[in-house]
Structure 1
Amino acid sequence: MDHSANTTPFLQSLKAEHRALAILRMLNREPSYRSNERIIGAWLEHLALGGLADEIRQQLDDLARFGVIRLEKVEGLLLATLTEMGSDVANGRRVIDGVLRPFPDEHY
């Protein structure tokens, strides 16, 4: 049996795409379109997509680099704010590499 699809890099990439979508969908539901890294990390943990704090920060950095969130540091915490492009990606109106495209009845 070939388990090459279960290699660590493949699973990490898959999990990162799911995390990215979950973060964007969470921020899209927030009235202010923003949240801090600890709340985001707790949400990802709830969805069984959690990881180390460094991994969550890296995911947030990647999303900022893609232009779907803006990051700022507030009292030692990263604060993520959804951009208009991020809302489009969260709702499936735009597709970008590194973020899973949502299914019609996505639960994230």
Structure 2
Amino acid sequence: MMHIFAISLIIIGLYGVIFKDNIIKKVIGLSILANGTNILLIIIGYRSGGIPPIATLSNLADFLTSAVDPLPQALVLTSIVIDVSVTAFALVLCYRIYKNFKTLDIKKISNLKG
């Protein structure tokens, strides 16, 4: 059930990036796409009844069979940092584009000369 939610977020984000003409809406779509991907990675790494991936003497016997995979969590943390950086950079570009062209519509910007 959660897979459907994550995939629907990815599809909504792709729709925003591909079909919207406003650059701010494209940045929002890109952020939604990244969040959907992060949620999908967390869902893939989830294990029901799993224990944290920290081996101690008390849980050593059950560690190999019930420990949660830490790789998706590490990938998502890295992805969140990269997503924040990309979003900040894209918003700065949007500000500069609006300052120079007085519009954020891609079709109007592509028709301008200069």
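Just so you know, all these numbers are worked out from the coordinates, no wet-lab data involved. Predicted model only: the values in this text are computed from it and were never measured. Cβ atoms are built from the backbone, for glycine too; each structure is taken alone.
So helix-only ellipticity at 222 nm (-39500 (n - 2.57) for each DSSP H run of 4 or more, over all residues; to 500), computed for just one structure, reads -25000; which one of 1, 2 is that?
2
Taking distance in nm of label points 7 Å out along Cα→Cβ at positions 39 and 71 from the coordinates of each of 1, 2, which one would give 2.4? Write out the running numbers ahead of the final one.
Details: 1: 1.8; 2: 2.4.
It must be structure 2, since only it matches.
With semi-axes √(5λ) of the Cα gyration tensor in Å derived from the coordinates and found to be 23, 17, 12, which of 1, 2 does the value describe?
Going through each structure in turn, the value belongs to 1.
Please state which of the structures 1, 2 yields 31 when relative contact order in percent (Cα under 8 Å, 6 or more apart) is computed from it.
1
Identify which of structures 1, 2 gives the largest calculated value of mean count of other Cβ atoms within 10 Å over residues 15-22.
Ranking 1, 2 on mean count of other Cβ atoms within 10 Å over residues 15-22, first place is 1.
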